[in-house]
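Readers should treat all values here as calculations from the given coordinates under stated rules, not as data from a laboratory. Predicted model only: the values in this text are computed from it and were never measured. Cβ atoms are built from the backbone, for glycine too; each structure is taken alone.
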Structure 1
Amino acid sequence: MLKYFTMTVDALIVAAVTVGLLRSYAKKSCGRLGGIITAVFAGIGLVSAGIMAYMKNATKKIDTSLWNFRIFVAALVGLGVLVLCSILIRAVPVFKGKLRTPAAAVTASAAGAEIALAMFYALPDVLAYPYTLLLTEQTALSTDYMFKMIGMLLGLVFMFLVQLAAGKCLQRLGNVSGSVLLYTALTIYGLRLAAQLIKVMITKHYILPTSSGYKTFFNIVKFTSNNDVYFTYALLALLGAMTAVIWVMSLRQKEPYSNPAEKRKIIRKWRVNRRWGNLAACCAAFMLVSIFVLEPVANKPVELSPVEDTEIVDNCIYVPFSAVEDGHLHRFGYVTPNGKHTRFIVIKRPGSAGYGIGLDACDICGETGYFERDGQVVCKLCDVVMNINTIGFPGGCNPIVIDYTLKDGAIWVPIEELINNENVFKS
């Protein structure tokens, strides 16, 4: 559960903050019309992300890098249009008068398009988690599957709170402080988009090693790829800055009032403002906890048990029943003439005299291997729990099936079988 919570949060945090700020800006500068337009675009982004998630995982018609290239280009153009519109709507008198409504609609549409593109890029991989997990799980009704889905849903709820808190805080800032923080956030977002765009252009060979400035572009991609988390830190710092500004404004506010009722109304307004600011600060703090505490715990590498000693008898790996009858996972290996370290696992099936036997690798996750946790066999890469009774049968994340023989109180695995499967293992 924790792993899928952190995966969801990492995938969506930048988009969540950006969407919250843009929705708030549209409502604040364009009124009710801005709220309606951005809500429509958010719906378009959600539906489009769902379609993309299906196309990526159920078909072979999607070139992810090419689609990302289109999204990044459109998003950068959209940012330019949005910033230009936001400047014109404030600086040009005619846009404050007769052309107020059309200008507001154009500005809100630019913000809405940016919201849709942010969702279209960030959401598909998260929306595909239920499908990709079903490729490895035995059933959607398993406890393990349900816990992972709960982790994903909690991550989505947290991201909703983040975008809501960011938006509510921006609405409560003054024009100057709100504009400064908004443009700073858009600059951070735009720089990240530009770095990702350059990366795709190098990957797709739009920028060749022979191109002018290739080394500079490559160094930019290298630096930003290794330090992408700093974009997240910068946006989280903005959430903290919003809280600080709101608290300073609330302590320095001197709004006039003519009766006690108006005074109570003003006090209540600033109390609510501080609460939204506190929520934004708490979200930023919890996000840091997720990055520095929860994520390392969720992704803590699992050490596989060592390969156990065994004998080679009659050109077979000889494993006596007495060595594996305890019901725990046992790992055995053989180094092929080509130097490949092949491995296979053996575990006695519960309540049975049979054994689950297969390579320490699967067709989906490769040679990452399996480990035992609380009496269950778990895939190291995807954390899927195996049904021990199905080990030895093909399908899902089960170990790759190999031939073996049970006779004379032992398991006999032909060396030829391991040599035939040596390409499964990289070293």
Structure 2
Amino acid sequence: MSSIFCPALFIAAPSSGQGKTTITAAIARYHRLQGRQVRIFKMGPDYLDPQILEQASGHPVVQLDLWMAGEDYCRNQFYRAAQVADLILVEGAMGIFDGEPSSADLAATFNIPIALVMDVKGMAQTAAALAMGLANYRADVHVAGLIANNCASERHRQLIADALPEDLPLLATMSRDPAISLPERHLGLVQASEVSDILEDRFNTAAAMIAQGALAELPAPVEFSARELPAVAPLLSGQRIAIARDEAFSFIYAANVQLLEDMGAELIYFSPLHDKQLPEADVLWLPGGYPELHAKGLTENSEMQSQIRDFYLADKIVLAECGGFMYCLESLRDLDGQSFNMLGLISGQAAMRGRGGCQGMQSAVLPEGDIRAHAHHRSTSENTPEPIGHGRRQRHPAPGEAIYRSRGLTASYLHLFFPSNPTAIAALFKPRYEAGAKSNA
């Protein structure tokens, strides 16, 4: 089996909220400014962090997860990246050992050294103790060092550095500076497209901090072995797929788009917010996003709403995921309590809630086959019809998200990872009435 070596580093932390994305972006931007090719991967089902990291590195960011995507897919992606990159970065998810599989599992599977990011506000030597505990928790995980985030001063940095053992060095310190923080909202970071100019200044400021430490040098090379995936058949040849993409709908895996193209589909993007004309297409994909922030604009674009309803009534195929599902209901109540009319393709109402929510890995159990997916939302749906089934949770027996089907529409809170079952995706995007499939109209 052939293999290739490429410097690589896995950015992980004791918990969420420690600054992983800020620091991953800073490292990427620093090395990009040195003229190096940087490729970034994001652990787990995340849409917002990859948008930030794509802008920082200048290249699309691929999500990797051993359960959702599988080891062969992950290995293939790493090998392909190593062929063109001077540096591979992986941003972990949650805490380093949280989840099944965890960030540590992904790092260990591919022997990628870990840089621990820790928010050191309010502690000094204790940060070293915590880092040592994490570094020695599993024998199959190699922690290369600590990155101290929110460091208050040079004295603060020195206290941490002096408390660390020689084999666990302080790789970098990031000062307590709002000029490098990333804007946030209720589901995580603000979309990169909304704050693009602000991000540029913050990336460059953070990159200057990276220049002062060991991370200014490339990490040790990691060996990535080849793993060829089965060839994708042109099962969607001739199909035109219209994909909603704008401020309201942007949660789109690059891997999903790539698979559709590999299967021969022609992709056309449009904006339910701004466009007045729905493109000519055989299939409509309404992905997740932030329709609750743009509900008024979606309601006021009556021309687009009317054309999508006509598309649905013509029994054409529609896939609606999370925010797209909310758009398909009769109404949507935003965080301020205002209610707006949506498409009404499915009976029921969506309502945002300020706290709580649902997240986690699930398989979408569909007549076409099981497709691995995840849920992450802070809204509820009420008065909906009887679902055709529910998602199957990764590690819990309780039913997952409801899955609805009406005419050619399949709708759910689930975000599907298409490469987990290309054959099922092809069947999902083909006309179903010819096969005698049932619907809950």
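Among candidates 1, 2, the computation of Cα extents along the principal axes in Å that gave 97, 61, 32 used structure 1. Computing distance in nm of label points 7 Å out along Cα→Cβ at positions 49 and 257 across structures 1, 2 gives 4.1 for structure 1.
Of the structures labelled 1, 2, one was used to calculate helix-only ellipticity at 222 nm (-39500 (n - 2.57) for each DSSP H run of 4 or more, over all residues; to 500), giving -8000. Name it. Only one of 1, 2 returns -8000 for helix-only ellipticity at 222 nm (-39500 (n - 2.57) for each DSSP H run of 4 or more, over all residues; to 500), namely 2.
Taking FRET efficiency 1/(1 + (r/R0)^6) of positions 145 and 289 (r between Cβ atoms, R0 = 30 Å, to 0.05) as the criterion, the largest value within structures 1, 2 is that of 1.
Structures compared: 1, 2; top value of FRET efficiency 1/(1 + (r/R0)^6) of positions 249 and 361 (r between Cβ atoms, R0 = 25 Å, to 0.05), i.e. the largest, recorded for 2.
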